[in-house]
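As structure tokens, here come the structures.
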Structure P
Amino acid sequence: MMTFTGTKAEINQFLYKLDKDTTWDIKIDKHREKRSLEANAYSWVLQNEISNVLRLSKEEVHFQMLKDYGQRDYISALASVNIANYYDYFEEKSTFKQNGKVFKSYVVYRGTHTYDSREMSIFIDGVVQEARNLGIETLEDREIEKLIKEMEK
């Protein structure tokens with residue numbers, strides 16, 4: 001499998017060079033900057049400290065941080081569908097009928113592994129504020145800004 005990143009014009013040139021008699025499977029995604037693993041690791045360190053102070057599991061704290069500072073989507077599915085088979089973090093919001101079928105609506109929270117650098121920056125800022133509110137020592141603002149700038153490169 002090969003990966004290619006480029007502008008529309010560069011992708012067109014790349015496609016033009018491919019063997020015309022070969023069948024290709026191609027997936028195209030909008031380019032997103034990768035986030036820094038250092039920043040991600042730091043968010044987990046803080047979440048672990050928060051869980052120790054609050055005497056909650058890391059999973060409970062992480063889910064709360066996702067709800068407070070994460071990215072979310074809204075979906076509806078047939079009530080018979082086990083949404084846990086598809087999403088790790090979600091909350092059921094309502095049940096309704098449509099065309100004689102029962103549906104449930106959910107808020108689903110995206111895992112941080114899907115975040116771009118801007119989304120991760122928002123998440124980390126929130127986690128840092130939560131930690132500070134609990135008296136947990138954090139990096140200085142300028143050090144956090146440096147982590148976030150590294151994500152944006």
Structure Q
Amino acid sequence: MNHKKADPNNKIAAENRKARFSYEVIDTMEAGLVLTGTEVKSLRQGQANIQESYASAEDGEIWLINSYVPEYLQGNRFNHEPRRRRKLLLNKREMARLQQSVEREGMTMVPLKIYFNDRGRAKLLLAIARGKKLHDKRETEKQRDWNREKGRLLKERG
């Protein structure tokens with residue numbers, strides 16, 4: 001009997017909940033992050049914020065910009081800059097695909113969440129997304145409300 005224990009490493013460090021509301025997600029991709037030791041410790045405490053961050057391609061590399069990882073309290077002089085640019089680790093084919101979709105189809109790269117995988121490595125779930133217009137957002141809201149109402153009605157009828 002091989003029981004898999006709940007891995008304490010495999011947890012979400014930061015999530016961008018508004019992204020799925022503001023953007024229509026076309027595709028997602030897992031990317032590694034280049035982090036310093038104090039950033040990893042700070043992420044494990046789960047206080048990071050990627051709400052207003054985005055990814056951009058520069059010089060054949062992809063960077064996570066404007067993400068907030070607070071300073072680690074015990075980090076003293078080795079601490080990191082909370083809003084520094086962080087390099088994303090992707091293979092060449094993935095980078096090319098991301099750059100093409102951004103340049104040709106006018107899409108954006110939106111970080112959805114930072115989490116630790118089963119090996120304890122910090123990963124970023126990156127989405128290729130198209131921005132929603134105001135009426136699309138209203139439509140999403142309507143659909144969500146209707147699904148909630150439908151569930152309520154079905155529950156009442158039994």
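No lab work stands behind these numbers, since they all come straight from the coordinates. Computed from a predicted structure; not experimentally measured. Cβ atoms are built from the backbone, for glycine too; each structure is taken alone.
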Item to check | If distance in nm of label points 7 Å out along Cα→Cβ at positions 44 and 108 is computed and equals 2.4, the structure in P, Q | outcome: P
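From P, Q, which structure was distance in nm of label points 7 Å out along Cα→Cβ at positions 76 and 92 = 4.4 calculated on?
Considering all the candidates, the number was obtained from Q.
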Next on the checklist: Given -10000 as the derived value for helix-only ellipticity at 222 nm (-39500 (n - 2.57) for each DSSP H run of 4 or more, over all residues; to 500), which of the supplied structures P, Q does it correspond to?
Outcome noted: Q
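One of P, Q was used to compute Cα extents along the principal axes in Å, and the result was 63, 54, 20. Which label is that? Write out the running numbers ahead of the final one.
On the way: P: 63, 54, 20; Q: 61, 48, 36.
The structure behind it is P.
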Item to check | Label whose coordinates, when mean count of other Cβ atoms within 10 Å over residues 84-91 is calculated, return 16.4 (choices P, Q) | outcome: Q
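In terms of mean count of other Cβ atoms within 10 Å over residues 52-59, which of structures P, Q is highest? Before the final figure, lay out the partial values.
On the way: P: 11.9; Q: 15.1.
Going through P, Q one by one, mean count of other Cβ atoms within 10 Å over residues 52-59 peaks for structure Q.
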Checklist outcome for this item: Across P, Q, distance in nm of label points 7 Å out along Cα→Cβ at positions 60 and 124 reaches its greatest value in structure P
